[in-house]
1. Ranked on FRET efficiency 1/(1 + (r/R0)^6) of positions 38 and 54 (r between Cβ atoms, R0 = 35 Å, to 0.05), which label among P, Q comes first with the largest value?
2. Could you figure out which one of P, Q the value 44 for relative contact order in percent (Cα under 8 Å, 6 or more apart) was computed from?
3. Name the one structure among P, Q that helix-only ellipticity at 222 nm (-39500 (n - 2.57) for each DSSP H run of 4 or more, over all residues; to 500) of -20500 was derived from.
4. Just checking, which of P, Q has the largest value of distance in nm of label points 7 Å out along Cα→Cβ at positions 46 and 78?
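Just so it is clear, none of the values below were taken in a lab; they were calculated from the coordinates. Note that the coordinates shown come from a computational prediction; the quantities given were computed from them, not determined experimentally. Cβ atoms are built from the backbone, for glycine too; each structure is taken alone.
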Structure P
């Protein structure tokens, strides 16, 4: 295979193992190969080894706000990817961080992984122009 990405791939970064499992299962049902990470080093390693179409990142991984920085790096490495962040509040600071870090969509952290994935799939659909 020369230069063709065969699978839709997603990166999910969240310190909660239960959430990771739910995201992985839900993304798999939509045909995504899912790579999960509970911390920044694992996420960075995954980013060096895979091409991602979609990323779902918690705004807090180890420390407050470190997910925003990771989202910014993801945006720089994968500019065509759909980058989403799970934030506890959808306030002006969250929206500003989303804009500053190239985040495509902001989701409430309280929303279920299944609902977030449903929304991500709708946003990522090839007809939307994002892929």
Structure Q
């Protein structure tokens, strides 16, 4: 197994957060995977303790993730059963709000973009 630094680990986590935001920011894509898969994947992807690696996540990105977590909690409560129906996603104010905010959060993250998966970034601010 490859050993990597904490810095590199969090750079990879950052990239997974961006990928998750891309996925959640389109309800048509969300419907392909189903409600429960999206909820669980998003919860896992945005659960890191971002203070563990300063510079990989700036203050705006951290706030974006915190707000996304709140919206994800609302979606979880409003989704008692799994479904794949795009019309049902679009009829849910919670899912529409999550989709909309994921797009906003993605824009925040893309200001600095993806980081290297293999090389520690020298300047992360």
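1. Details: P: 1.00; Q: 0.75.
Structure P comes out on top.
2. Values: P: 22; Q: 44.
So the calculation was done on Q.
3. On the way: P: -13000; Q: -20500.
Traced to structure Q.
4. Details: P: 0.9; Q: 1.4.
Of structures P, Q, the maximum of distance in nm of label points 7 Å out along Cα→Cβ at positions 46 and 78 occurs in Q.
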